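What follows is a set of structures to go through.
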Structure 1
Amino acid sequence: MHRWLVGLLRKIDVRLIYAFAYVFVVPPCLFRPGFKFIYRYFRQRYGLSVPHAFWKTYLNHGIFAQAVIDKFAMYAGRKFDIEIEGNEHFQKLASKPEGFIQLSSHVGNYEIAGYSLVAKDKQFNALVYFGEKASVMENRTKMFSRTNIRMIPIREDMSHLFELDAALANGQIVSIPGDRIWGSSKSVPVTFLGHEARLPMGPFKVIATRGLDVIVVHVMKVALLRYKVIVTPLNYDKTAPRNKQVEQLSNLYAEELERIVRRYPTQWYNYFDFWAS
């Protein structure tokens, strides 16, 4: 079906697929478990009324469908207008010999960053979910091969950690999601949208242990065929004790994530109980 969709997107306007998704794909999704978590997100974190929260939840699912469709549209060779805010932060770090961390989150359409933020002299290593369909991985590999990007699948035996460590030791870029606990269950508490949430300790511990520079990158849909890449550096005290650095980094990341989510509330795609409440 993935290959069929790619072929279709080479021939018809992507907006027709959007319309199809809103009418035939999104409504059934509202009966899936993830619906209640996004609904609660709008009700409890933004204080919306029941009808308003339901409508926002529907829009959230629709924009998520657009994000997925847009990935396949890019596999099909379609182009989107992409604006980069803060590109100087990325290029500054990319020009240094040392490696650095690029933190992502389950907000917007992060994969598009791989087609727009380019470091000519540095290998870019992206940690990705191993359970993707073979056709998706195949298309990603084909697209990323043009931009010096290597995918590192998250594996149950944790061997991906050795690959990440080697990449950083060789002065390369490593992209890690910072808002989803994976591998180790160790986490750090943060305040997010006024309530306590937990973030994975791993990414922040890696940064603090090596004293790495770090940026946060979000790619937000700002119009039907236009995206904005937002690059923000996290400036922390590298001389502080390591546990304090981890605390600083996690709080800075949570603050940046909240800033983005408040600007684009319907592009939050964490379909589980993020706050465990």
Structure 2
Amino acid sequence: MTAAQPATQAIENASLRLEYMTGAGPRLLRLFAAGCERNLFAEIPQVSWDTPHGTYHPYGGHRLWRSPEIPETTYLPDDRPPRVEALPDGVRITGAPDSVHGLGKTLEVRLDPAGPRVTVDHTITNLGAQTVELAPWAITQVAPGGWAVAPNAPPRLNSNGFLPDRSLALWPYTRLDDPRLRFKDDLVLVRADDTVPPFKIGLRSNAGWLGYYNGGVFFRKQAQPDWARPYPDFGCNLEVYVDHRFLELETLGPLAPLAPGGSLSHRETWQIWAGLNAPCTPEATADLAGSLY
């Protein structure tokens, strides 16, 4: 296997095809809706960078990371072949433990036989000797050309109009006048194009879902938040990052201490709608998000 041509295998049903890497990972590299030959996910085999632990390849597609983002412990190469176990309705992919804390990552992917739906369970297991505080972090890199949408509606649990009920997290390189950003009363939208400067925004959202519309296909992923525990990045459970190569839809679990021998899990449910005729505009994306949810 090389970074330019990763080896993959696939699981599929009548509605979709999902390809995962067999030489590195765990990574889900490609997602095709039935009747669509275009990969919804981004592939970036040419991208890599050096770290104290070796060269890191992001590859593209969907991966499991750990938050908070700390270069010395987040950007750990995962280029060893994972263990792959077939399931009656999907696959379980387990990566080798990392070289710093001995954390192992597993993706358990199950297809719904009745339609274009996927359940992805992300599990981090501490196979090392030290307790590590972290949050599971599920990142989906999608191909440029569309609009991402995140819910930012008030929870309507607080009737006191003198107190805030929503928040946003901004990164040092984030500009609120970025032309890729749109605000609506209950939604935040971000365009994925070839604009060079990166942009990122985070939200604390009870809805827990992120969507992406591109080329007549709407992709939505959702993770149920757990507000009994703190979240990283100023309390965010949803984040969107974009640069000129891809856009990332990111959901996070809560922060927790992970003791040796313990595990933390984070579930996402995916749904795909294909063959939509709406134009690829922020207005149409917002309408689709409201009608499909």
Structure 3
Amino acid sequence: MVYAEAGIPVGFMAMPNMGATAPAVPGGALVVGNAEVISAMVLMQLVAPGAPVFHSILASVMDPRTADYLVSVPEKFLCNAAAVQMAHHWGVPALAGTFGLDAAEPATWQLGRDSVYTALMCALGGTDITVGLGMLKASTLLLPEQIIFDDEIYHMHRILAEGIDTSADGLALEVIARVGPRGHFLAEKHTRRHVRDIWIPGLSHPRSPPDGQPVLDIRHRAKAEFDRILSEHEPQPLEETAQAELQTILNAAARELGPLRTANR
């Protein structure tokens, strides 16, 4: 409520578990989850009319034999994609759980299979926010190299969701007519301009090392890329206007609470 009054976007995530905290059917799980999220969103509007909010439902299934928490099942995939559509029906952004699957190891067949369903379906549904990169074992295990795997999955699905450009430049009819039968497109300016736009995933299509050394296996390459980013990345600083606004807020808090209490917070 404090965030809503301050105009900071507030989101609510329901996590109905089919068979335990929700009915053992996807529709029932969506009803329960949506009721939880919408009631909280309504409360925010009562507190601060017009407060920005977002909607999120991350469904799961209880294994009836073991009571295990399962997320890599078709019913969950359907619920998460449907939740995106429900959020947009309410006219608010959607946060979709697209990663954090049941697999315990990266670079496995199981993880590849399940990533197609949950991440791609939500992307095609038009989710606004996605979460869970790097998470395994139903989001109970974080592996650094999995962040790199999931980043490639994210970009693959982002491009799929963008679809095909059917503009004049995207169809390239003039270029095709100019090259004609039996020709090639290597020397065309259009090719030189657009070939750079084709995204080639680095993990599955690595370049050969310049020193002739053998290519590391995919998990080691992912870990090496994570370590490189961690050591080399320099975050861009906030704009000066944003820094000034933050300092104004801190100064106001210091006057109201006193320097010591502000520092402790």
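No lab work stands behind these numbers, since they all come straight from the coordinates. Model, not experiment: these values are computed from the prediction.
Annotations for the structure displayed:
- Answer label among 1, 2, 3 for the case where log10 I(q)/I(0) by the Debye sum over Cα atoms at q = 0.12, 0.17, 0.25, 0.27 Å⁻¹, for residues 106-185 alone, calculated from the coordinates, equals -0.51, -0.72, -1.21, -1.34: 3
- Among 1, 2, 3, structure where helix-only ellipticity at 222 nm (-39500 (n - 2.57) for each DSSP H run of 4 or more, over all residues; to 500) as derived comes to -1500: 2
- Structure from which 18 was derived, relative contact order in percent (Cα under 8 Å, 6 or more apart), options 1, 2, 3: 2
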